[in-house]
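Scrolling down, you'll hit the structures one after another.
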Structure P
């Protein structure tokens with residue numbers, strides 16, 4: 001549960017659904033620091049959800065792809081994304097109402 005609930009797990013899984021992807025491309029697509037992405041990919045690899053392939057080229061090319069086990073997360077991740085897209089307006093409205101109530105009509109710093 002901890003792995004699936006992680007923000008980066010969902011985003012990385014979605015990014016890898018189309019096939020092997022290089023580290024730099026993942027970092028650019030996700031807008032994440034190299035350190036955070038490397039840690040998340042290492043955790044996913046350790047759990048058997050992502051495979052890291054090193055191509056012996058100059059310079060070395062490293063690609064990441066979902067394993068068969070990792071691929072089983074795709075339908076779940078897709079449903080989470082659909083839920084987030086459907087509920088985003090309502091969540092935004094709830095946050096605005098909460099902020100008005102909690103901050104006396106002033107906008108929150110978020």
Structure Q
């Protein structure tokens with residue numbers, strides 16, 4: 001019979017799993033922002049506004065339902081999505097204004113961080 005892991009060993013293992021999930025989230029966000037940058041350019045080229053209120057409402061409704069199904073707080077999920085959408089809209093505004101990619105800074109970097 002194998003010895004049971006100590007609490008420290010279990011903690012280390014659980015934290016490694018959390019670290020792996022955090023890394024996956026960062027990679028997923030980077031991929032998401034690559035797509036939203038493309039959307040920003042398409043909108044700018046077509047003269048469309050940087051934000052789409054109807055789409056945002058639909059997304060929040062859909063993601064709140066997914067959160068509830070996943071036993072995640074829908075209010076937290078909405079705050080998280082609104083934060084991301086706010087960043088996306090800022091980038092779309094910069095793209096529409098003709099600012100270069102280098103003027104915008106890294107994706108997700110707030111203007112007051114520059």
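Bear in mind that the values in this text are calculations on the coordinates, not laboratory data. Everything numeric here is computed off the predicted structure, so don't read it as measured data. Cβ atoms are built from the backbone, for glycine too; each structure is taken alone.
One of P, Q was used to calculate mean projected area of the Cα convex hull in nm², for residues 6-69 alone, giving 6.1; which? It must be structure Q, since only it matches.
When distance in nm of label points 7 Å out along Cα→Cβ at positions 22 and 38 is calculated for each of P, Q, the greatest value falls to Q.
Comparing P, Q, where is relative contact order in percent (Cα under 8 Å, 6 or more apart) highest? That would be structure Q.
In this comparison of P, Q, the computed figure 68, 33, 23 for Cα extents along the principal axes in Å is attributed to Q.
One of P, Q was used to compute helix-only ellipticity at 222 nm (-39500 (n - 2.57) for each DSSP H run of 4 or more, over all residues; to 500), and the answer was -25500. Which one was it? Walk me through the numbers on the way to the answer.
Details: P: -19000; Q: -25500.
The value was obtained from structure Q.
Computing distance in nm of label points 7 Å out along Cα→Cβ at positions 54 and 86 across structures P, Q gives 2.6 for structure Q.
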